[in-house]
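We did not get these values from a lab; they are worked out from the coordinates using the rules stated. Treat the numbers as computed from the prediction; the structure is a model and nothing was measured. Cβ atoms are built from the backbone, for glycine too; each structure is taken alone.
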Structure I
Amino acid sequence: MILNYRLNTILLMLTGSFFVGLTVPDLFAQKEPGFAEQATYEAIGMMIAHGSGLHKMDFSKDQVQAILAGLEKGFSLKEIPEDALALQPKVQTIMMEKMQTIRQAEQVEMAKVAQKNKAKAEEFFALLASQDGVLRDPSGFYYEILKKGEGKNPTLSDTVKLHYHGTLIDGTVFDSSVDRGQPASFPMNGVIKGFSGGLTKSQVGGKIRIYIPSELGYGDNPRPGGPIKPGDALIFECELLEIQ
């Protein structure tokens, strides 16, 4: 069930209605020497293997050949035979074990990335601490008042409206209301600790730059696939527009 679901999902994502208009003879017709679409159809297979995560599951050569044989049968059969359906519990067990192995490998890799990024951040913060105008909050983030505002400071129970520009320490932009041209509003207690903590140091009309270690940001588990990696330190330049 798990394997069938993932493969079906990937097929739909990659090809849309591609297979709808094809018959079995279209897909498995005898190929003439020098089949012109060989590379294209091999690409479909590679996309299925990578899109489904099967390429990470360390199947043996014999197991891969058996899976390919099953795929070919699946294309040609109208229904899955009962004897194959009876193997579903065993298939689920195998896939669960493979997925667990992948998760463990990913966790090891993420830990290595986090360690490397934290070391870079430590060097960055050591240099930052010696710069004039940069202050350190007891919780661990650093901040710099770029322009002093007026009125009260926001608290963690407030909702604020602001412009912000977020980068990594290497300058990579990961989020920016400034670039979108649209200010953002959010509750102070609904964002990462370093960000909300830094905003408590500003007033309406003021600008602040906040330097956030990963412990007060997204830690070792940021959103998968995004520009923020495990252990990344963050920099936000913010203009507080309103306390709502």
Structure II
Amino acid sequence: MSISCSSRHHQSEPHCFTLIELLVVIAIIAILASMLLPALNQARARAKSANCISNLGQLMRAQMLYADNNRDMILKCWSPMEFEGQGWTTWSQVIYKTYLPYEMMHCPANPNVPKEYNQYFGVYGMFDACRETNTSADKTRVQELQENFGDFFRNASGGSAVYLLNRMKNASSLIIHCDSVYGPENKYGYPAYQVKWSDQIEYGGVHLIHSERANLGFADGHAGTMNREELHASPNKVKFTYSSGITPYKY
């Protein structure tokens, strides 16, 4: 007896995506990307802010090292001393030549910072008490600063104020360096090397570049961050600031 078998071979045909299926996949990818990109941008911004605070901490430590070798005086914002052929010296020239590399002397979140060292448009701002109190109308401001921080500065003949660490009180609240920027009337968008709290200097001021907060270096050597309201409520009584989009605001 013979047995015969028959078998059937099933061949699977490749499945092709329809246009609607492809559009659905693309739409899902676009939705996921739109959800992830803001988170990535926020993470990148936080990293730049953390880097900026680290820079300001290093800058204040450099100021402390300078003071150790100069009778407890930190660098002046600018001085009529001759330096490398110039008739004046800004604070950053001494720091740059002796203590810190240029990349640690400005905020990494500011895209306008020059690639090469620039003493006026490429470094953090420094509080200039001389420019803050250089008119008779500023006598009240002198009294406020002395009440809050002690008899810590001298308006020298020529140049900006001299800061004396051994005469400071409440040094952990006194802002020396900060995120800064020039408004449209000057080098728009670039960091301003000198600032004051009551108004702008040559259209430069504190820059709230980090989600409407400014990073700051304090006279005791630490670094921190404040928003506009905190700056104004602090013993520094900061009245003039620029928003992250460089819109001026004054109390």
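Tell me which structure, out of I, II, gives -13500 once helix-only ellipticity at 222 nm (-39500 (n - 2.57) for each DSSP H run of 4 or more, over all residues; to 500) is calculated.
The value was obtained from structure I.
Source structure of the calculated read-out (distance in nm of label points 7 Å out along Cα→Cβ at positions 53 and 189, 3.5) within I, II: I. As an exercise: semi-axes √(5λ) of the Cα gyration tensor in Å, calculated from one structure in I, II, equals 52, 20, 17. Which structure is it? Derived from I, not from the others.
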